[in-house]
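Student: What follows are several structures.
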Structure I
Amino acid sequence: MFSSLLFSSFAQLPPRVPTPAPMIAPQPTNQEILPFQEGIPNQEFIESQEIRPLPGKLDDVPVFNSNSPEVVLTEGILLSTFPSAGMRVPSAHLNYAFNGRFDIFAHHISRASNPSQTRSLFQGIVVYNPNDRPVQIDISQAASYLTRPDALFVDLPASVEDPLGTVFAGPGSRVVNDILRGRRNGSIPTGMMIPPKQAQMLMNLPIPAGTVTPTSNGRSTLMRLNSNAPVYVATLAMFAPLNANRTERVPTIEEWLNLLVNAGVAGPRDIPPTPPNAKTTNITYGRVAGVAKGSEWRTNITDDSRSNSLNIPKPGRAFSYGLSTLERGTFGTGQIQSAPMLVRYPDTAYLANGNYGIHYSLTLPLRNSTRQAQTIQVSIETPLKQDRSRNEVVFLTAPAPQIFFRGTIRLRYLDDRSTPQTRFIHLVQRRGQKGDPLLTLTLSPGERRSVEVDFLYPPDATPPQLLTVRTLNR
């Protein structure tokens, strides 16, 4: 029934001629790579501090996660949760219906190495209602940005106060900045009503590579949605159709549906992931294309499950909690925070490593149980990834040139004058970088004070990181 109804709306369309696969994928351009930062030769240094598993867990909200292939050079299906019955390439469809709360995350790049490849790539998101009654989809939050012109990868300081939300580097950084602040992008509707047995476009936007080659561009998208009945979702990639005078135009929904039914997966395919628990020296995590389980990690960080407070470290000491930890990167805790995949393509990641777009909402109910005032600092850090010890972290004296974190952190707390503070800080951290303090507080003997740390893990980041609490020497 599904396939016949879907086919009937565009059965008269001529079949699309697939774009031939390129022989060689173009290399990254200067728009994607920040200049090398000169510095002294890297040396490792070790700091002793306890690393603890992060309390809590991800919620059960399904996330439509479209990130493979990251670089799209041939049009086709990026991710489809439609049923496979009646489709020309059944393996391109994962047969998963969303009902109730769900998220959509997508991050893809178009690239051109010569003028023949500069035709604009469009990204479409199609939603289908398989029910016998209309479906209402509410979109509470949404943001979608291009690298150019919306969010260039600019070189920023390690820490910038950003009360207005104007500091970002890259589309992923800007998208999570907007969602964290409760903003929405005007290019995406606040809701849609889909009639029975029909499909509608949720998004139909270009990723124009540009005309001066070599060139590239990227688009990051994040949405929070709620459907009152089951729906199927697909992200698709199509080069702009041409008018009779060879100018580009926006694809129609009929052309998108034709592509959905007749095409296979877009390409080129990313490197397949290393199987879980494989005994190999190196590991390939792979990129994600599927439905992940978990949109938010909300927790109170306390001493243990029976406690309602978090005793600060002893003077001169620190402890940390892993953020976005993953296989071979748990800092010895054994805790893998990567969201599990409910459905996925077989050549894509086994877990949603990186937890891109996931909201970490962490409350630290700090308590000074000593008889003297103590000064504490809270920071986020990017030490070298390791899985050996939970009692030490390894940093570099001169952080490596690769940027491993760029995104916005929200802090809410009472300062030392008991004044409520809400601060937004944009962080840029390189591999092996010891983070600067986000805040410094002095707690009186026996005082309790909560600090709330919120962020959405940015699409342009590389896990894992640490959330560190440090008590200064008196």
Structure II
Amino acid sequence: MTDPSISTGPRVAVVGGGVSGLFAAWELRRRLGPGAQILVLEAYSRLGGKLKTVDFAAGPVDMGAEAFLTRHTGMAQLVEDLGLGEELRTPSGARSAFLVDGELVDIPPATVMGIPAKGSDVDGVLSPSAQAAVDSERDGAALPWIVGDDVNVGELVRRRYCHEVVDRLVSPMLGGVYSSSADDLGLRATVPQVAEAMDDIAARGDDVYLSTAVAEALALRASSSTSGAGPAFNSLATGYRTLITRLAELSGADIHVDTQVEEIGRYNGRIYLEPVGTVDAVVVATPAPTASVLLKDLVPDAAEILGGVDLAGSAVVGLSYDGADGDAGIPDRSGILIGADGPTHAKAFTFSSRKWPHIGERHGGNGGFVRASFGTLRDGRLLDADDDTLVEYAVEDLARVAGVTRRPTETFVQRWWGGLPVYGVGHTELMGIAEAAVDEVPRIAVAGAYLHGVGVPACAETGRAAARKIADEL
């Protein structure tokens, strides 16, 4: 932490102490040096935002995001740069499953976010008639697609294939990432590989079909995968709390929790923040609706766009089993995805002790850990249920779909109100316009999950990019 009385450099505020804001603070310190005074202003009582690590008897477990995409993101190297390389852990490789007519079926590998190129690739998940609908898509008219177009994912897949593909495959897959159904999401922001394949096909002057675009996206994915490239995902042995703590330490920032920034304006050529006074620059690293309010006077065009971003909530229930009364019976799978028409309150289960060997080792041979997920953008009713009710739903649903009948020895309920931005149709273009508007205003930058992806690597990059902008302008 810097002493403001001896600060010789600029004074920069970061509004928001989530992972985006903390990566911004760290990058600012790296670029501005020890003389800068960096303030991190967090409205809640802790840092980390939507990342939260909870201590159970067997050890820490993340109750928000649990892992990060490693390939092509540079995130593992960032963890190394932070001195946390020994924390990196890899998944077991256990398969996940869909719940289909009461049975568990391995998630087919040959889809792009659940969208198949041909019916045989999703045999066992789809009915014969739905498989036939996939295979017959190219018998009909081509898509009227212009390079750069965007479309609602659910409407596209339902129109080109059938509703069953949406309900059994695409919505469960997308819901696991965005807490929203396919009918809430835009293709270009959430399944960019398919949108880009459609662009390529249209640019060649060929007829555009969904199945052709998916096939080309799958081929590109296969060609870019190399043997020995390492795991697609990593997690941290002691949870994301370790990353958050390290970023805060290395940033040397003055950390202010329970500090709500009410407004941002200009004063005598500097930027004024209520309640901390004047600063030379500011990074706004809050959810989009909050950023909209804070930027309304300084960047009104961006503020208007960000005010239109919806947020989806969810709840995560952690179930820990110590195994003292015998084997908990957790399936040897990474997890289960459940469609909206499934027989459960939960939309998904993650078998953390099967998915992550380091969590399994802590729980011993008979114990284990399970995460149950509830709620989507259009169905947030379960977030209002009390903790005991959510735990009972999780226990009952787990028994129904996975045969786990033992009672957990520890539980924890985490609600994420407005936890994730909803990437609707046109989201990518709108965020580009908003960012361009912010870029025109000196010493103001934005960062967050609403910009370029909800995963930790994308959030980290928005924070670092915001810091680079500020450092270049000071």
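A short reminder: the numbers here are calculations on the coordinates, not readings from a lab. These numbers come from a predicted model, not from an experiment. Cβ atoms are built from the backbone, for glycine too; each structure is taken alone.
Student: Supply the structure label, taken from I, II, corresponding to distance in nm of label points 7 Å out along Cα→Cβ at positions 165 and 213 with the calculated value 3.9.
Tutor: So the calculation was done on I.
Student: Please state which of the structures I, II yields 1.5 when distance in nm of label points 7 Å out along Cα→Cβ at positions 109 and 349 is computed from it.
Tutor: I
Student: Follow-up question, since we're still on this one. A value of -1500 was derived for helix-only ellipticity at 222 nm (-39500 (n - 2.57) for each DSSP H run of 4 or more, over all residues; to 500); which structure in I, II was it taken from?
Tutor: I
Student: Match the computed value 48 of percent of Cα pairs over 25 Å apart, for residues 117-292 alone to one of the structures I, II, and report its label.
Tutor: Going through each structure in turn, the value belongs to I.
Student: Here distance in nm of label points 7 Å out along Cα→Cβ at positions 61 and 189 has been calculated and equals 3.1, so which of I, II was it run on?
Tutor: Computing distance in nm of label points 7 Å out along Cα→Cβ at positions 61 and 189 on every structure in I, II gives 3.1 only for II.
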